[in-house]
Structure formats: structure tokens, C-alpha cells
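Enquirer: Pasting the structures in now, so scroll down.
None of the figures in this text is laboratory data; all of them are computed from the coordinates on show. Worth saying up front: this structure is predicted, and the values here are computed from it rather than measured. Cβ atoms are built from the backbone, for glycine too; each structure is taken alone.
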Structure P
Amino acid sequence: MVDVVTRITIDRPIAEVAAYARDPATATEWYRNIASSRQLTPDPLRVGSKIAFVANFLGRHLEYVYEVVEMVDDRRFVMRTSDGPFAMETTYEWEALGGSSTRMSLRNRGTPTGFSKLVAPLMSPAMRRANRTDLRTLKARLET
């Protein structure tokens, strides 16, 4: 089992951080390993929406589809793979801090299978590093 949580404080209002982070159109701007993303279902983004991603991670080319399974305003956004190399769930959570700052948590958890199962011991540390980098990129984009 892989379960990685990373957090960052971003000096922007919660609504702005949540809207940008959950938008499939911005994923390639702040996720280093995401080569492309596109929403497969009509707007607006909601529970049941599907998003296709192409990524490169640990030297592997990955294509997978996430389904939105939970959306709670600007507080929580959860997606699960409905197609891909292994079952994965990604959760974004946002918390308003004093002033106009937001704490964002990014959690990835899942159960590797096949080739991914063989590299599972490397996966958590690699995900943690990637998530930290991605959240720093998100922070820089939103604060400039």
C-alpha cells in the first residue's frame, strides 16, 4: 500500500487555490510528471466527471483515467482511478488560515499491481518528493 500526504501553505484565498488546483486544465502547469490532462465528461467538473491523464513516473509512461468521487465546495476534492496501471486515490484538502492564506494537503494512496508492485518500495519516497515539488510549483504560480 502506498499512502503519501504532503502539505503546503499558499498565500492566496482558499477559493482561488481550490479552483486552480482541481481544474484539469491547469494540471500540466504545476504537476511536473503530468504530460497531459483532459476532461472526458462535459463541464462543469462534478462528482462522476472523468479526467484522462498521461504521466511519466519512475521512468514509466502512464495513462490513466480518474473519476471524481467527492467534491465539497472549496474544502475537499477526491478522485479515484477508474482505468490505469493500479488503483489510486488522490485527495486535495484546503483549509483557510488567517488573512488570505490557505493550507493545502495532497494525498495519494493506492495499491500497486503488476510492475508497479515490484517498485512499490521506491514509490512512496518518489511520490513524496514529486508531491513536494508540485506543491512548491503550485505555490509559486499562485503567489506571483
Structure Q
Amino acid sequence: MTATEPETRRGPAPVQGMGMLIGLLFLVLAALELMSGVADGGGPHWLFGVVAVSGLWALLHLLTGAVAVFCTRSSRLAARFLLAAGIGYAVVGLAGLLPLPQAVTDVLPMNTAGVCLALGLGTVMLVLGAGWRQRGRNR
């Protein structure tokens, strides 16, 4: 290959693989939440005795996982998804640090482990999405 030939790459971009991995993580998380009995109703349940979950959390994780898997069709969609979902989960994690009204915590229970999980996942998704978009601009 000479210096004037364009670089041809076969297969998915790394951001697509990371988006798929994160999507599958969210789908597994939703399945575990549903198996822990949140579909039975009645207040918050505990996943592995550590993370407070509810039916709405299970639905949000299920939708996030499905959208992530769908968005891995192209690297641009995957990067946009990672940015948007990363912002969303970072905001949820930051909101979990604030004293929230009882009505909110009944629907979306947050404990320290849940806040750390949301902040961690949000940060990872933001870094991956922003890094890939920056890499695309530099080309």
C-alpha cells in the first residue's frame, strides 16, 4: 500500500463493538432486574442485595440496551448513542447525589451503588462517544 492509497478497513469500527458490548450489558442488566422480581411490583427490590431496582429501571435498561444494539449499525450512530446515553446516565447519577422527593425515589430508587453504577457507565459512554467523534474530526 502506498502513501496515496486510501486506507480501507473491513469490519465494524471499534466504537460499534463497544456500543454492542454496552448494549448487551444493559440487556443482561434488565433481564437480571426482571428475574429479581421487580415485575411483581410493590416497591424497590435489590439486585444481588446491593443495587436498588424497580420496574421502571428495568424498562429503561431494556430500552437502552435495545437502542444501543440498533445504533451499532454504523460508527456515527454508535458514537451519537454513546454520547447521548452517557449524558443521560451521568445526569441520573448526579441527580442521585441530591436529596430527591419521595415520589421520585419511589419510582426510581437510587442508593450509593446505583449512583456509582450510573456515574461510572455514563462516564465510560461519554469518553467512548466523545473520543470516537473527536477521532473522526481529526481525519
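Enquirer: Once Cα Rg over 2.2 N^0.38 Å is calculated for every structure in P, Q, which label goes with the largest value? Could the numbers behind the result be given before it?
Expert: Numbers: P: 1.00; Q: 1.23.
Largest value of Cα Rg over 2.2 N^0.38 Å: Q.
Enquirer: Among the shown structures P, Q, from which was the value -8500 of helix-only ellipticity at 222 nm (-39500 (n - 2.57) for each DSSP H run of 4 or more, over all residues; to 500) calculated?
Expert: Numbers: P: -8500; Q: -23000.
The correct label is P.
Enquirer: Rank structures P, Q by mean projected area of the Cα convex hull in nm², for residues 34-89 alone and report only the one at the top, that is, the highest.
Expert: Details: P: 4.1; Q: 4.4.
When mean projected area of the Cα convex hull in nm², for residues 34-89 alone is computed for each of P, Q, structure Q gives the biggest number.
Enquirer: Can you rank P, Q by relative contact order in percent (Cα under 8 Å, 6 or more apart) and just name the one with the largest value? Don't skip to the answer; put the middle values down first.
Expert: Numbers: P: 31; Q: 27.
Answer by largest value of relative contact order in percent (Cα under 8 Å, 6 or more apart): P.
Enquirer: Ok, one more. Which of P, Q yields 0.35 for FRET efficiency 1/(1 + (r/R0)^6) of positions 74 and 106 (r between Cβ atoms, R0 = 35 Å, to 0.05), as computed? Walk me through the numbers before you get to the answer.
Expert: Values: P: 1.00; Q: 0.35.
Derived from the structure labelled Q.
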